1. Comparing distance in nm of label points 7 Å out along Cα→Cβ at positions 214 and 246 across structures I, II, which is largest?
2. Given a value of 4.1 for distance in nm of label points 7 Å out along Cα→Cβ at positions 30 and 126, calculated from one of I, II, which structure does it belong to?
3. Suppose Cα Rg over 2.2 N^0.38 Å works out to 1.25; of I, II, which structure was it derived from?
4. If mean count of other Cβ atoms within 10 Å over residues 6-13 is computed to be 26.8, which of I, II is the source?
5. For structures I, II, which has the highest computed value of percent of Cα pairs over 28 Å apart, for residues 102-253 alone?
6. Comparing relative contact order in percent (Cα under 8 Å, 6 or more apart) across I, II, which is largest?
7. Assuming -9000 is helix-only ellipticity at 222 nm (-39500 (n - 2.57) for each DSSP H run of 4 or more, over all residues; to 500) as calculated from a single structure, say which of I, II it is.
8. When you work out mean count of other Cβ atoms within 10 Å over residues 78-85 for each of the structures I, II, which one comes out largest?
Structure I
Amino acid sequence: MQSLGAIEFRHLRYFMRVAQELHFGRAAEMLGVSQAPLSQQIRQLEERLGVRLFDRTTRSVTLTPAGRVLFEKTQQIFVSLEEGFRETQAAGGLSAGRLRISTVYVGLYTFMSNAMREFSQRNPVVQIDMQIHTTEEQLALLKERKIDVAFVRPPRTMSGITYREVYREGFVAVLPADSPLAAKEDLEVEDLSEENFITYSSIVGVSYQDVVLQYCRKAGFAPKVVQEVSHTMTVVVMASAGIGVGIVPSWVVMTPTTGVVYRELPKLPKAVSLVVAWREDSINPFVRDFVKCTLSAVGDIGA
């Protein structure tokens, strides 16, 4: 049996990154090292364990059966370490804990205050840094380790990041207050067929825009698009100016705006999803606790 005494935490950290990326070049970039030292550390780990952890060809990298076992067990070790760090800090009367959270706007108007309240009650000495960013900006910040927890719109994903859906909502129509349709309580998509539409720019890549267009086609019309915008609240502002109508995620009903009315569109599916994301290799001991508080808060609002 090989001696395990020479295995260091660094070996496991490097191994986990390669196992997550299955690409030595990308793993080295994310670790901030060159590829040669990374490969050397993996070879050392294999030699000291006495088993091969990766099958490597010129085109692919895959985990061996032994590598898959180590990956699973090391994940458990890292989670246990995070919990241990948190308990250690709490036992020592930590006064400088910090959690950096970022979200798209929907988080502010739905569950975020309840999640932060529960988290603060459980961790009264932790400083929370709250930021607002787009999904693309948040994923970049996670990659650069500048935030700890992100609330983003799928389906955009990034390797090395854990995702869990926390919220799902439907759609409402946004109408100018002086529109004849504003007096109609039971609105259908087909009622909008003659209206000018404010939609999302294609560069935003919002997947639920496809759902809206699909239902418009099913109702027998193609929207007459007069403006394309990059943010939901821009749709609301333009509708208040009488420029057109929009179909947007239902969270906007929590932001009353002069000059517009909102009407539910119950036949459209709840296709607007929000996920919480965090780095798999995060060592911030408060990340998973905040995720738990978020899931509890979402449950309270019935999402």
Structure II
Amino acid sequence: MSVTVVGSLNEDVLVRVDRLPGRGETVVGRGTVLAPGGKGANQAAAAGRLGGDVAMVGRVGADPAGERQLAALRAAGVDVTSVRPAPEAPTGTATIPVEDGSGENLIVVVPGANAILGPGDVDLRSVREARVVLLQLEVPLDTVAAAAAVAGGTVVLTPAPPQSLPAGLLARVDVLVPNEHELLQLAGGTPAERTPAELAALARGLAARTVVVTLGARGALLVPPDGPALLQPPPPVRPVDTTGAGDCFCGALAVALAGGAAPGEAVAAAVTAAALSTTGPGARGALPDADAVAGLRPQLPAATAVRG
């Protein structure tokens, strides 16, 4: 099996604060932690930890932060041959003050080298021949569209950060993986609590072959092109930090699909991996391996059909 991830690599700068600052206010932080991040790199690391044959396509700066991101991906088993340094731009960063007690945060992202990943950078053998190409929207939209156009395998797209998607791009997507908020934005729905049946109806209005809506603690909703939607609850875990669970879900989904799993089985594996990823701190603090996922699978509740 093979998975190629085209997307972002960031260095996260985490700062603990007593409370988040208001507009124009200065607060004093306690300690700074540097951690690997970026939706693309997080998904690639999750897929690599699960034993997938994973390649990453992206850009970093020619700086120490870029070297740290490459080292972290190599340690997760990811081929970084196609992550090229960009002397003209620094590695992307995300500065994240985190409030003690509540865990609430603010995030300021500077794309840096991610912004110069161009369409010409993705016309690669690893994209053309991968069984699954995994995409997100933290790199330029025309680059995402170019990767989808040259991909010969299954195209999986996480529409985050949410933005309008051209019809031509959606037509190339085999599996669209929004969270509930992103689905509402794509479908033009008003923010409100929605039942699984209502979410399934919104998903069917999108021009994607299959939609998988991630629902956090409720699991995930698989909306196939034909037949009833399926709600897959997660297995029981004691969560510590949900940061990056959605990225772990996508990486695990890609590995399962690349291995020939049917959509329902792939979603079950992804829900299990994502649940395990919440049992440690940070986006990559508890990424599971295949044995951990297999060990928890017997505790996964059965999926239920959603009609309406």
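1. Numbers: I: 2.2; II: 0.6.
Structure I gives the largest value of distance in nm of label points 7 Å out along Cα→Cβ at positions 214 and 246 among I, II.
2. On the way: I: 2.3; II: 4.1.
Label of the source structure: II.
3. Traced to structure I.
4. Numbers: I: 13.9; II: 26.8.
Label of the source structure: II.
5. Greatest value across I, II: structure I.
6. Working: I: 22; II: 17.
Result for relative contact order in percent (Cα under 8 Å, 6 or more apart) over I, II: largest is I.
7. On the way: I: -12500; II: -9000.
Attributed to the structure labelled II.
8. II
Only the coordinates and a few stated rules stand behind these numbers; no lab work does. Only a predicted model underlies this, so the values are computations on that prediction, with no experimental measurement involved. Cβ atoms are built from the backbone, for glycine too; each structure is taken alone.
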